[in-house]
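So, here come the structures, one by one.
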Structure P
Amino acid sequence: MTTFYQSFDIQTVSGRPSYHDLNGKLNIIAEKSNIDNGIMVIQTPHTTCSFYYDETMHDCNYYGDEYLQVDINNIMDRLVPRMTSENQYCSPGPKHIEFGMSLSDPRYPAEKWVMLNTDAHLRSSIYGSNFMTIILHEGKLELGSLGRVYFVDWDQLRARKRTVSVMIMGDEKK
């Protein structure tokens, strides 16, 4: 058995959930891995993000979001309203805000408003995982003709660079 690892970054948008079709990148990584049969595990360390598998819908709105993604957003807006003010949800509490303000990241200044993303944490917890496993058969992802692997960042506060890690384990091509 052999393993192969690669990561890549995704640039998200602000003001709305950020959806990304990963099929193109994952197919390139699968080919590069030189693994014939095995499994691909994709994972992100970001707690406000999810992976999911669905059918491509072809039609998109003006932002480039597929209509099914727009429908998902509409349902999530009703289920978990966007956080617009402190104390709208129990989280974040004063201890978490104090901790967040103590962090130092030159890309993101320590400002209290950036912690008003409880809605994103709830959406990612409800919607799904920050990892996914996909079967690799004869060097190809087992996804079906319309199946797509999507990454969504539910955090709408600001654009960010998110990381996706890919590990493939299996038998090398002969």
Structure Q
Amino acid sequence: MARYTDPGVLEWVESGGGPLIALPETVLPFWAGADTEELDTDYDRACEVAGYAGLLPVGDSAALVLGDEPAATSYLPEHGTFVRWSAADSEDELLAAVPDALEEAEWGDEMRWTVPGPVVLFDSARQGGDIALADHLRVPLEPGPYAVRAAWATPRPETWIGLVQLRRLAH
């Protein structure tokens, strides 16, 4: 069994300053990022999402926008949670605090997000069609509806963690 401290076990995605998005693989080609001639780019739309998380229509699906701050983010499948590294002295310290953070978090309202299958986490400024060239993380979600809730927690004085938790719903 892999441990968090093993090299390469946990991949983190960072942005250039804007929000990260988790986008279903099936609609990656429809995400233009910031590289368009349009006045209101997909990146601009992602930046307008208020709060810790929100949904944004893309093609026949939706992107999950991880808002508030551009913290390095990974996904912990055992908790069904995107974990956002806001403050901690080390990855080990951050990950050790996740169970306490999940317990003490003051969760916001739940949203319903339906995905057709795996999603890709990446910087919203990037084009979805060029994702192979960018820092990204593939999250193998099962198709169907999920309840999504978000919070920030401070489980230890010097450890601040953003949480975006997914809970699979019955069809």
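We did not get these values from a lab; they are worked out from the coordinates using the rules stated. Keep in mind it's a predicted model, so treat the numbers as computed, not measured. Cβ atoms are built from the backbone, for glycine too; each structure is taken alone.
Structures compared: P, Q; top value of distance in nm of label points 7 Å out along Cα→Cβ at positions 23 and 119, i.e. the largest, recorded for P. With FRET efficiency 1/(1 + (r/R0)^6) of positions 79 and 135 (r between Cβ atoms, R0 = 30 Å, to 0.05) derived from the coordinates and found to be 0.85, which of P, Q does the value describe? Considering all the candidates, the number was obtained from Q.
If distance in nm of label points 7 Å out along Cα→Cβ at positions 127 and 159 comes out at 4.2 when worked out from the coordinates, which of P, Q was used? Source structure: Q.
Could you tell me which structure in P, Q was used to calculate distance in nm of label points 7 Å out along Cα→Cβ at positions 71 and 111 as 1.7? Among P, Q, the structure yielding 1.7 for distance in nm of label points 7 Å out along Cα→Cβ at positions 71 and 111 is Q. Ranked by distance in nm of label points 7 Å out along Cα→Cβ at positions 55 and 95, structures P, Q are led by P, which has the greatest value. Taking relative contact order in percent (Cα under 8 Å, 6 or more apart) as the criterion, the top-ranked structure out of P, Q is P, with the highest value.
Where does the value -3500 come from, among P, Q, when helix-only ellipticity at 222 nm (-39500 (n - 2.57) for each DSSP H run of 4 or more, over all residues; to 500) is the thing being computed?
Working: P: -7500; Q: -3500.
Answer for the origin of the read-out: Q.
When Kirkwood radius over Cα pairs in Å is computed for each of P, Q, the one that comes out at 16.2 is Q.
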